[in-house]
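Nothing in this text is a laboratory measurement; each read-out follows from the coordinates by a stated rule. Given the structure is predicted, the values throughout are model-derived calculations rather than measurements. Cβ atoms are built from the backbone, for glycine too; each structure is taken alone.
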Structure 1
Amino acid sequence: MTRILIKNAAVVTMDDRIGDFETADILIEDGEIKEIRPDIDAEASVDAKIIDAAGMIAIPGLWDAHRHTWQTGLRGILADGRIPDYLRGFRIQMATLYRPEDMYAANYAGGLDCLENGVTGLVDYCHNIINEDYARASVEGLKASGVRGLYGHGMVPVTENTFADGRGLSEGNEKADLSHNWRYETAREIRKEYFGDDDLLRFGIAPQELAIAPAAEVEQEFDLARELNARITFHSNQVAVPDGGMRDMHTLSEHGLLGPDVNLVHMTFTNPEEWDILDGSGASVTLCAETEMQMGMGFPVAVEATRYTEAGPSLGMDCTSSTSGDMLAHARLVLQCTRWHGDAVHYENFSHPKKIHWTTRDALAWVTINGARAAGVDDITGSLTPGKRADIVLLDMRGIAFAGWNRKDPCSMVVSQANSRNVHTVLVDGKIVKQGGPLLHVDPEAAVAKLESSHDFLNEVMDENGGFIPQPPVPLPLYEA
């Protein structure tokens, strides 16, 4: 039996039945949380590795519920871009220039980036699958990183006329398999070869968007996911269209596709009637607020997602090509945006709001238990609950920057004050992967070298092929009406 005993931490469990602790110990046995309480006795610590967490806050491992991890090698390239720039730069240009080894390097380094930032759970929406080799490389990169999560196998064609302008995404790309049926067989093969039902990394399906594919095709892809017992991660209602917005919920409902195994991403242009359809379906909603506001994809819908889903939203950072992987910063941003959104009616009437309707605990739920729920694993992780797996982050609050921190409400400190630099210790499934320094289970320098080599290659072929957005830009009527 392998035992770890975390001593003297302030503990934020995100389990209302247990509550929080100003000071407590956490006993872990064979990767499972066994007990949380003050002063766990000496007998329990026999043969245990002791972690002294005095001055630290223990929280559940963070979750990023939506990330295109394959873009890790082009970090920050789209920090000043809008959605047409993203589509032209990544989906039409760069997607076709990637090699399988670039997919591996990005997913491997992307998973490590998560762990470095205290993100123990990731929903990867992998929509650059040009052929079977790309799928295998993507899965192997994530698995090698040691992050928990969901690999979302992209059904979006990188090879056909995906956009309304009629240009094929991989015209002239000899690597591309120009059919679509192979994606179904590859999904079945990848699922069987790489994934068990209880693995650290689980299998999911990322169907085509209804904005770009016939409903009948999308239905087939949902059916495939259910055949394979795969979670569904689905871009939805993220395109601004005239006359009241998109109608994805109508279409999904008419085809009987909504359900608790579906995670809907963005939902920024969802009208009230569509929200009513979602209500009671069991589907979850993920916001990617930083990217949505930057790229012109609408205002994050935390208010609506809380009202019309069982537990409220989860959060994703979407793309490191635009934003960072600091999920605590993301939670803080969404919390304040949501507060502003709810208070706007007061400002319009030149009055002051009297109450806080969205709390730091709400925000921490968005990036812990709700993220686990989006991935379909909230029964085993997402909160510090005895019986769940030990995905735990210790945030170091020692030092002048955090002196005087509020011991009576550690949750408020986590969301209002902490960030990635506070991440001291990270456990995934009871395994210590970071403790007071670099990641322990890998060679970080080798991972950086692999990603930088990929970065250099991609920039070289980008320049050889007209840059990130070749001129004149391809028209995108759907997004530029």
Structure 2
Amino acid sequence: MADAPPITMRMQAWVYFVTWIQYAANHITRKCYTNVKNVMIKLGLSKMVLGRMDAGFMFTYAFGAPLAGQLGDMYDPSMVLGVGLYGSAACIFMLIFGMWNHLGEAGPFIANTYFLGVYLVFGFFQAIGGPVGTAIMGNWMVTPEARRNRGLIYGTWTTHQYLGNIIAPVIIVLCNISHAKWWWGLMWPVFINAGWGLVCHFALPATPEAHARKEAAEKAALTGTTLNTVPEEPAKRGITIKEALQIPSVAGYCVAFGFMKTINYVLFFWLPLFLQTHFEPDTANMISTLYDFGMMPGGIIVGVVSDAMGGRRGCVIVVFLLILCPLLMIMALFADTLNTFTLMVMLACMGILIGGPNNIVTSAVAADLAEHPSIRGSKSALGTVVGLINGSGSFVAAMGQMAVPVITDALGWSALWYFMLCSTVISCLLMIPKIKQELAGEEAAPAPPKSSGGYATISTAEQKA
């Protein structure tokens, strides 16, 4: 049997770059849509329809993520990733088409049926990027060096969402400056998604074996010879959701991540509104961005620290959440009286403390869990694990979002900070079994095997304890 193909840093960098831009494209699309909502309302689409679209998106995203992860584990991940981008582009174009034809003014039934239907499908296509992109990363980041620095690699990789959130308003501003029609703010994401979908589909090798076979075929075509030195990739056998839930710690992470994501969603969607009770709208929006800026280095910090602690990511995550608790308590008690500078510093710190655990759970932590020996019968598990954690978290967070207006209307803004504090404490409690295992040395990330380099000498996921 021929040796498995080597993994080069050049190819690892290419995979990192393509999947990073792919997920940034997802966030560019969502943020551009958010930024043109006011125009869509002026053109006749009601706020009620938009509200239903947002709620529907969250639930189809939640239910679609585990399914998307399974599809990526069962079929060619590069093709699945491309389909996700193609579908996202098609859905956004259909929104533009609906507005061109004034379907928002055609009556409640038509408006709800068309726009809500399109956005429900959009939620599923958007759910593909996270689990499948992470699965492709997991196929390539298996060298000893990559495994030693898994937290750093995935921590920097998860900054893709912030790149997308930054580029989107720039696109809108440039469209406004150039006096372009409003729909160009959505058309550019259509082009970006469709174009990068082609890159993912045809230029992103899902595995080192796939890349080696492609290179061998190209070389054979040039020389007119037949090369038989590249091993065939084994048939893919993904795991079921039931099997994924039976992996130790996965179920706990699913629910714990839901409460982490609830805190993130509350601050992402409601922080600007809270700040507007004390500041002018423009000032409030500017201050709220400090939370987003804090989230960017959060994943990197958690990743680096957990690498230094031998892969004990659960311990690091809980420490970050425990540090967050007193900040939430201070906000609950004194948010109305804090001076502006103190408020800004606290929001940036909260971004780090929330963003770090959020980003690392669906990347480095999921990669660790997908190597558990209980699923040694399958090498294709990472996409399903990521999809399950992400989908479960999104579902819990969506339920939490429904509680926010009820809490604020009945008890005021201070109660919302206590709500987030309770969510943080619950998340920490759910992590206790994982913490015990890590402190006992049972589930720290296994040290990479000694190797002279190359993929052929790396133990497979089935062989790792």
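Quick check on the output: 26.1 is mean count of other Cβ atoms within 10 Å over residues 62-69, derived from one of 1, 2. Which one produced it? Present the calculation step by step, with values, prior to reporting the outcome.
Numbers: 1: 30.1; 2: 26.1.
It traces back to 2.
For FRET efficiency 1/(1 + (r/R0)^6) of positions 246 and 262 (r between Cβ atoms, R0 = 25 Å, to 0.05), find whichever of 1, 2 sits highest and give me its label. Provide the component values of the computation, followed by the final result.
On the way: 1: 0.95; 2: 0.50.
Looking at the calculated values, the largest one is 1.
Taking helix-only ellipticity at 222 nm (-39500 (n - 2.57) for each DSSP H run of 4 or more, over all residues; to 500) from the coordinates of each of 1, 2, which one would give -24500? Intermediate results must be reported in sequence, preceding the final value.
Details: 1: -9500; 2: -24500.
Source structure: 2.
So P(r) over Cα pairs in 10 Å bins from 0, in percent, for residues 142-405 alone, computed for just one structure, reads 6, 25, 35, 23, 8, 3, 0; which one of 1, 2 is that? Provide the component values of the computation, followed by the final result.
On the way: 1: 6, 25, 35, 23, 8, 3, 0; 2: 6, 22, 29, 24, 13, 5, 1, 0.
This figure was derived from 1.
Output the label of whichever structure in 1, 2 has the greatest value of mean count of other Cβ atoms within 10 Å over residues 22-29.
Details: 1: 20.6; 2: 24.5.
If we compare mean count of other Cβ atoms within 10 Å over residues 22-29 over 1, 2, the biggest value is for 2.
If relative contact order in percent (Cα under 8 Å, 6 or more apart) computes to 27, which of 1, 2 did it come from? List each step's numbers first, then the result.
Details: 1: 22; 2: 27.
Derived from 2, not from the others.
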